[in-house]
Structure P
Amino acid sequence: MIPMRPRRTLSRSPIAVLALLAAVLAGFVLARPLLPVDETRYLSVAWEMWQSGDLLHLTRNGALYAHKPPLLFWIINLVWSVTGVSELPARLVGPAFGVATAWASARLARQLWPDAEGIGVRAILVLCGFSVFLIYASATMFDTMLALATVAGLGIIWRIGQGAARARDWALLGLALGAGVYAKGPVIVVHVLPVLIAMPLWSARAPGAGGLLRGTALSVLVALALVALWLAPALVTGTPAYREELLWTQTAARVAGGLAHDRPVWFLAALLPLLLFPWGWSPRLWRDAVRLVRVEPQVRMLALQAAAAFVLFSLMSGKQAHYLLPEYPAVALIAARALHTRLGPARKAELGFAVLPILLGLLALAAAARLLPASPALEALQPNAALAGVGALAVVLGAAVLTLGTEQAGLLAGLGLAVCLHLLVASTWVRKGFDAGEIAPRLAAAEGIAIYGMTYSAEFNFAARLTSPVAEPADTAALAAWIAAHPGGIVFGPVDSVPLTAPPEQTIAYNGSLLGLWPVAQGTSSVRE
């Protein structure tokens, strides 16, 4: 073990730091609209569960939706049972799990290093410095729930690796695995199982092969029993197509390809500098972390967990950056431990922490001054005063980072960059371009809605509180038949894709497309063949 030197932390109160994190995440939720297609889709699924009262089978736009397990939607409906159906309470569920993940990370830090004073608070502060973690932890998605289950599983695995291989510990690991399945499906094994298999690499007191096999079997059985409480009745009462989709298609296709988010093997590696900003931009922290991997089994376990998930997701066809959110606690704990031990030279200003804020700030100022080539993306970053203000703030942020030591600089750089990005969304036309609030009242008043010329992922079902599915005519003949049967309806879709001879009554820019609305009652013209 490396000797530790007492060190004053940025804050001695984990409650204060967690309250700060909660306030930041809530502010991010308020700063941006419900983002398509993920957040809009998931709130629509929760809304349809609320309408139907069916807690077993998820639907999206009236069709069975077997892509995700039900935990997020159950919790949103539970929140609505107290608050009533409202957007903000539902959107705070994901951030609440983000705060819970930070709290669990602090507990894990104290479990791994019980003699390291302030290590739990430091772990939270490091986690709060990851810009990407803050952005995704404020989203209505499944990854913070999965991260919480992962951290819980790591704590139990560490205890097992220290000789506490009791049936109770293996059963608790099974509960953590089951919770992960409820959160996002069997992908929990990617985040947890490699650490368990590789236990002899980081633990001198690991169970023998037989004990490890028996314990793992018990954990899997407990997880299966927990998941069966929902899965068994859902399968029995579902259709054959639903059973095939739920049990096989989703998991197999994500590994082999064929679903959305198919990416090349190098995709996550290319994103790694952004994913690790700012702490990963410190050569000193990298050197300290490598040194700790060699001498501390705790750090070796955490490094194995993060590295294994990164490699496995890279090898899978379907992947997104946020799939690695459950690895942030492990990386944060490694960085917190490196900071705590004060390895290497005295901590000085980190030039790498300032590069990204200053670069993005200068780009924003150049765009505001019309020094960059015109593009549709820049058109949304209006008014110029707001763009220039956020750019100047980012440059000042980068300059301030250079005056601080590593801990304070990393927190300020990562948190500040995430704040600047959200200020940019809140103060420019970007927010309006992703806000369904303008189109939702029109759709809510229609007596039937049909969409044509675009893939519909239930973006407006929750915003408009629709009680019937949006029709999706497959061709012009089906569209003409729908119009004839719905004189009080509305046709909408991309202006250049809807085959109606009359111009739309209204156009709305949304998610990069110009959508048109054609009220049937006002004489929608004929359909072009």
Structure Q
Amino acid sequence: MILRITLTIALFSLASFFWISGPTTSSHQVLSNPIDIGYGVNLQGTENLMWVPENWSEPNDRTLGLHYFHFPAREPKGLAPVFYFRGGPGEATTPRGFYQFYGGPRIGAFAWEVERLNRHHDVVLITQRGVDRARGLPYYNFRFQYWKGKAEDRESRHHVKQAHNQALVDTLQHARNLGINVEGYTVQNMVADIEAVRQQYGYQKIALVGNSFGSQLALTYAHFFPEQVDRALLSAVEPVDYGYDDPQTIWQTWERVAQVVDQDPYWQEKFNGQPLLSVYKTILNRLKEQPITVQLDLPGEEQQMVEIGYEDLQRFPGFLFANSRQEQWTSWPAYLHALNTGDYRCLAMAVRVTSGYDTDPAMPRLVDHSLGISMERDQQLLNRPEAQWVGDPNRYQRWVAEVKPTPTLTNTERAFRELPFPTLLIHGDADLNTPLTNAQDQLAYLPQGHLITVRRGTHGTKWDLFNHDRGLGEQILAFMDLTEEEPAAAYFEKHLPQVIQFPAFEFWQEEPQALFERVLAD
């Protein structure tokens, strides 16, 4: 039976945000179950559901169960508890997720990190409200299906916005008809969730750890409650106003990797000394002048003709079928070489597999929209000259903004502000999802901040770094163990580098036809 409870909460306005009163004046029903993660991960505590309003601005609203883990410190030292935020939006936290996540090594590093933090800190991991895989949440499954055009008809792929937006509007209206408050799925409500858990345990200050969107959620919380933050460890950094991607910083990331390709003797010869990005521009201009139709002969299927143009190359500037972000870079010259020599089958295959109907969760669309973008930054991005090469990386955000399903932060709430607590940033310079400039721009507002730049590091490079050098990982996490008497600046200078070098990229050395054969083999 779904428990409904009365929350005695005083709600005050703080720059149009929800200020939740202290724990002595709030009451939350929490259901807890003991949990031991096991499988070689030494984490014991409770798995919990806290009943909270679906929309914190409406305290008498429908309630939902906010799912979170609470692991008391194994060797307590009175240090601030760590609140750990996953990425996305949309990454769930589950018991199984600590030891099995697509079988990759990063989840092992994630489990090691949480276990190491839990040595001296209480650790809290809050599942984002509305995540498909979240446990125990009584909410409607926000998934919507929309048309993405035909592979054989390039023009049909130009007109998918209306279908996308209508499908989202219909899905949200159906949810409303079922009694769901769709305006509850925002970053504002996620921050209120964090604050409610903090109050529930009577924590005075908390330490924040987040990657990608998790860093953005941590920074949003810190913008509203800076006095309640002890310190922060953020990676793949996204400042609050950086939910929209910047064509300029994407291009700059391409340039960093392309410079390495241009120095590779094998690819110097293959491209006849032409720089890689010049090759890319040549292919793009060729497709602008004349879209082409590609014949795909796939085993066991009828022959298919796929029409492609320059917009398709902007959508898939790299090899879609790479098995990792590192491999997206190491396959890049082989992919562009294939296109440059007239073999467009890999690009056509990418178009083929992303055409037709697609089904997406609505929760990330709603949360991203709730972050929004300031007018100043939006104008900057719209005027970037690099957009002619990169295209518009924010089309989904702009589409959703047209139907305005949830409230957004204000320009003032998104603006950079100086954050007074010690903060360690880790960022890869080959990160396309959140380019390095994100962290550099945020660092300017961190008087007690330090940035570790990982050369050739991609998105989520923190866990690659932990696997690459576990000793350095210990030194990084030891920053979280510092007391107030130990200055963070002195620790950064003595123990942490500014730059880490990952091994050189090993670019694929394949003839064009071999690349498509790899797609078929996979």
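Just so you know, all these numbers are worked out from the coordinates, no wet-lab data involved. Computed from a predicted model, the values in this text were never measured in an experiment. Cβ atoms are built from the backbone, for glycine too; each structure is taken alone.
P, Q: which one has distance in nm of label points 7 Å out along Cα→Cβ at positions 59 and 467, as calculated, at 4.7?
The correct label is Q.
For structures P, Q, which has the highest computed value of mean projected area of the Cα convex hull in nm²?
Working: P: 26.4; Q: 25.1.
When mean projected area of the Cα convex hull in nm² is calculated for P, Q, structure P comes out on top.
Out of P, Q, which has the highest value for FRET efficiency 1/(1 + (r/R0)^6) of positions 123 and 363 (r between Cβ atoms, R0 = 25 Å, to 0.05)?
Values: P: 0.15; Q: 0.55.
For this comparison of FRET efficiency 1/(1 + (r/R0)^6) of positions 123 and 363 (r between Cβ atoms, R0 = 25 Å, to 0.05), the top structure is Q.
The value -19000 for helix-only ellipticity at 222 nm (-39500 (n - 2.57) for each DSSP H run of 4 or more, over all residues; to 500) was derived from one model only; which of P, Q is it? Working shown, then result.
Values: P: -19000; Q: -11000.
It must be structure P, since only it matches.
Please compute FRET efficiency 1/(1 + (r/R0)^6) of positions 51 and 435 (r between Cβ atoms, R0 = 30 Å, to 0.05) for structures P, Q and give me the label with the greatest value. Don't skip to the answer; put the middle values down first.
Numbers: P: 0.80; Q: 0.15.
Once FRET efficiency 1/(1 + (r/R0)^6) of positions 51 and 435 (r between Cβ atoms, R0 = 30 Å, to 0.05) is worked out for each structure, P has the highest.
Looking at structures P, Q, which one was mean count of other Cβ atoms within 10 Å over residues 155-162 calculated from, given that it came out as 13.9? Display every interim value, and only then the final one.
Working: P: 20.6; Q: 13.9.
Traced to structure Q.
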